[in-house]
Structure I
Amino acid sequence: MQAENDNIMVSIVHIIGVLLTVGLLLAVSWLSALRVKDAHSFTTGGTSGSWMVCGAMLGTLAGGQSTIGTAQLAFCYGLSAWWFTIGAGLGALVLGLFYAGPLRRSGCTTLLEVVSREYGRKAETVGSLLFLIGIFISIMSQVLSSSAMIGSLFGMSTVWASVTGAVLIMLMVLFGGIRSAGAGGIVKLVLLYLCSLAAGIVVWHVAGGLSGLRDGLDAAYRSPALAQFNGLSDIESIHHRYGSPFARGIFKDLGGCLSLVLGVVCTQSYAQCIWSAADTRKARRGSMLCALFMPIIGAACTLVGIYMRGHYVTAEELKAMQAAGETLPAGLGVIENSAQAFPAFILHHLPAWLGGLMLGTMLVNILGCGSGLSLGAATILVRDVYGNFKRRMGMTASPLSPLSQTRLSIVGILTLAVLATLLFHSAFINDLGFLSLGLRAVAIMFPLCFALWCPGRFKPSRVLLSMPVGVGAMLVANALSLPGDAVYYGLGASLLTILVPTPHAKQ
């Protein structure tokens with residue numbers, strides 16, 4: 001393809017940087033794990049300080065979706081890509097300020113336990129199954145992120161890069177998931193934060209500020225075929241798309257932000273950080289620190305995406321330009337797809353030592369998030385789905401041990417994730433993140449809030465029904481591309497199911 005595309009190669013300095021960074025992060029995680037003495041200290045030990053809480057939250061939030069996904073969305077839609085990390089930061093803030101106290105006073109250790117204590121075990125089971133849908137979509141986004149990075153580094157096709165990413169995630173599970181918590185999370189926080197800031201500063205310096213970024217966009221879109229391919233007609237439409245915080249529509253972008261806010265509140269891994277704190281005050285401080293860091297990381301990644309748009313086209317865009325009789329203008333490079341915007345920036349526009357450091361940090365983060373999600377999904381399948389099936393069938397034993405069941409479930413989940421990723425390879429990573437967190441929020445947002453603040457006020461049967469109704473409405477709205485964001489339809493259907501009385505409803 002063009003010279004710039006063929007020269008995406010990893011230098012020995014990149015490799016050394018990646019290996020040193022991965023080794024450091026794994027060593028810190030392993031040393032931190034040695035301090036875990038029992039299951040209680042592993043989950044809700046209650047000894048974490050504010051920075052430990054912040055590190056654990058950021059270890060999951062600042063993964064492939066917040067970095068590679070944000071740069072990808074900025075490559076195509078500019079400033080509006082920032083909403084993902086803004087929403088994640090606001091979600092951490094809301095969780096700390098309004099939910100830390102009630103959750104810690106509840107005496108529970110999981111969000112679904114809070115719901116089940118008020119509305120019964122069926123609500124817990126249904127919530128677990130619905131959570132699987134959202135978790136699986138998040139696993140897809142991590143496979144997409146790892147595929148983009150591996151494809152950029154080694155020139156692999158989308159198929160083999162996706163398979164390689166899934167295999168690496170499986171290996172991470174075997175090493176205990178390399179969970180982004182505690183001291184390991186703090187180290188990753190420092191490295192990712194410093195690297196993201198460095199990337200943003202490099203973009204600002206090389207581009208020459210906002211005016212330079214705008215000039216780069218104008219130069220790239222001098223190609224009529226490129227502008228037409230992206231649905232842009234003139235300079236004004238280009239500036240609006242890349243400079244407006246609501247480039248995809250105000251209800252769409254704010255809906256995505258709402259999905260992140262509520263999704264963070266309704267996701268067990270973030271609530272676990274609240275329970276792990278030494279006290280409520282430290283839990284709140286840790287959440288506030290996370291809320292401060294997330295938008296700054298997102299701003300740097302957004303700048304990277306906009307800069308890359310002014311200097312690169314995708315392989316598909318190049319084909320459209322060639323079909324229109326145009327040649328690739330001088331100064332423009334080619335990347336395979338928009339998801340490779342951030343990895344290509346690291347390889348071409350950062351010093352090799354810094355690029356290796358950042359690639360290693362991002363790779364561990366992406367694979368760690370994917371492994372943790374896969375392990376969580378497998379646990380739900382084995383304990384809730386298969387466990388309930390055995391009880392109903394009167395089975396007292398299983399041909400496989402629980403560990404073997406979990407491992408096979410992980411292999412099956414990641415295999416399905418690869419197949420789904422290949423079907424939806426052109427999807428935006430962040431859109432999958434919006435959908436995933438939105439589904440989790442729709443499933444238990446109102447049941448959780450009512451259980452915490454309005455106990456005894458609503459019928460368990462209606463609350464139980466609201467969970468699948470809300471998730472179903474959101475999935476249908478997303479499939480039909482209804483106006484606004486699908487989360488509005490899901491939340492509305494869930495709330496109406498709880499509040500609107502029916503003549504046949506049982507007490």
Structure II
Amino acid sequence: MTDTLIDTAPPRLARPVSAAIPDNPHHGRRWLILAVLAIAQLMVVLDSTVVNIALPTAQESLGFSDGNRQWIVTGYALAFGSLLLIGGRLADLFGRKRVFIIGLGGFAVASAVGGAANGFEMLVAARAVQGAFGALLAPAALSLLTTTFTDGKERAKAFGIYGAIAGAGAAVGLLLGGFLTEYASWRWTMYVNLFFAGAAMIGGALWLRHTPADVKPRIDIPGTLTVSAGLFALVYGFSHAETAGWGSSVTIGFLVASVILLVAFAFIQTRSPHPLLPLRVVLDRTRGGAFLSMFASAIGMFGIFLFLTYYLQGSMHYSAVKTGVAFLPMVAALVFASTVVSTVLSPRVSPRILIPAGMGIAALGMVVLTGIGLDTSYVSHTLPGTMIIGLGLGTVFATAMSLATMGVHADDAGVASAAVNTVQQVGGSVGTALLNTLAATAASTFAAAHLSSSNVAELAAVHSYVVAFWWAAGAFAAGSVLTAIILRSGIPHADPDSEVLVVV
């Protein structure tokens with residue numbers, strides 16, 4: 001039996017992504033192209049954490065305050081998160097190869113400027129420009145992957161590799177940032193992007209082909225303005241809550257404005273003749289469940305990358321390099337799970353089983369991490385917890401990233417890919433703000449109740465990490481339950497006549 005959703009959208013002239021292989025100009029070079037896209041994706045993902053390790057050293061070198069330090073991270077996140085959808089649509093309209101190469105070039109130049117920064121303002125500006133070009137690059141790369149791999153089995157394998165990189169990139173960034181900061185200079189956490197971007201640009205120029213869009217509608221200006229402003233307000237609101245609290249009038253104002261603007265954007269998309277994000281792309285139950293799983297996973301991931309880094313460096317006194325090495329087993333587990341799921345399980349097992357199971361496994365790993373303490377060892381608690389989380393995340397990413405773009409028409413591939421990156425970015429911002437607030441409150445409460453303890457500060461810090469891990473486990477568990485409800489049973493296939501996924 002089949003289960004479909006009714007598609008009321010008008011007929012489309014564009015060729016669907018599932019078009020025949022002979023029409024695909026990239027088919028013969030698909031695995032080389034995957035390597036190029038993987039390099040670009042790794043650069044974008046690790047850049048969210050590689051700079052974090054170097055922040056204290058950069059702060060000392062450039063002499064900026066603790067209050068300004070957050071803007072090195074926030075400046076990138078604001079530009080990246082708010083411009084992703086328009087970046088994805090530009091890739092659809094003007095060609096994915098062109099936008100991909102432009103994004104790489106701009107990212108490289110911004111990285112060079114950031115590495116040569118002589119002050120706080122120059123570094124923040126460079127990070128913001130990095131984010132803007134990253135918003136061009138990330139959806140272009142994912143949409144190229146979507147349109148390059150059209151065979152079901154090969155597509156699953158390619159997305160498994162890509163999903164593994166997306167999940168492991170942040171941990172690799174911690175390791176690379178530690179090595180570069182300790183043995184070279186904090187500036188090399190920026191300069192290193194030149195090598196990634198250069199390799200990807202050469203490969204892209206050699207192996208990618210420009211494919212003109214079948215239809216070139218005008219850009220949805222009202223939709224672009226409302227969603228960009230709405231996403232900016234949302235990311236800024238959560239970022240501001242980290243430092244100023246949830247009761248701040250600025251925090252509340254930006255979050256309320258984001259809700260109003262995003263509701264207005266959704267309304268505009270139902271009326272626009274050329275919508276920036278056609279709602280049929282995200283309202284399919286299968287794709288909607290994939291987007292939800294990526295959002296919940298991003299919230300939970302920050303629980304491990306942020307607070308486990310604090311724990312290993314602050315409580316266990318690991319160096320930056322040793323901290324990065326401590327994450328490697330999780331990366332290995334994530335890559336292993338992504339490979340097995342994409343090649344063995346995805347063609348045979350429904351995503352309604354795989355995604356909730358993966359999120360449940362990740363939740364279990366978080367629960368294991370709640371057993372950490374000042375006297376626990378890495379091998380007994382941290383190692384098993386992180387490896388279990390890696391297995392869970394690998395299962396989710398390998399499945400969800402493919403589902404989120406499966407079956408979309410070729411001229412919507414860029415904006416569908418941008419939506420995947422957007423929910424990850426928003427989930428990360430939400431997770432960072434929420435978990436930081438909960439951890440800070442837990443630390444204060446614990447310290448007030450244990451003033452007589454000689455090492456109250458250390459105990460309070462570990463307690464706050466444990467609380468954050470419990471909440472991150474809750475995010476994974478909630479995602480598991482919700483995706484089990486939303487996703488449809490059966491193996492999804494693209495319907496060549498519409499953008500609705502069919503499950504059989």
**Complete:** Output 2.0 (distance in nm of label points 7 Å out along Cα→Cβ at positions 111 and 255, calculated) maps, among I, II, to structure I
**Asked** Which of the displayed structures (I, II) returns the greatest value of Cα Rg over 2.2 N^0.38 Å, for residues 351-438 alone on calculation?
**Response** I
**Read-out relative contact order in percent (Cα under 8 Å, 6 or more apart), computed value 33, structure in I, II** = I
**Fill in**
One of I, II was used to calculate mean projected area of the Cα convex hull in nm², yielding 22.2; that structure is II
**Request:** Can you spot which of I, II the value -24000 was calculated from, given it is helix-only ellipticity at 222 nm (-39500 (n - 2.57) for each DSSP H run of 4 or more, over all residues; to 500)?
**Result:** I
**Prompt:** For structures I, II, which has the highest computed value of distance in nm of label points 7 Å out along Cα→Cβ at positions 271 and 471?
**Reply:** II
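Read-outs throughout are calculated quantities, based only on the coordinates presented, and are distinct from any laboratory measurement. Please read all numbers here as calculations on a predicted model, not as lab measurements. Cβ atoms are built from the backbone, for glycine too; each structure is taken alone.
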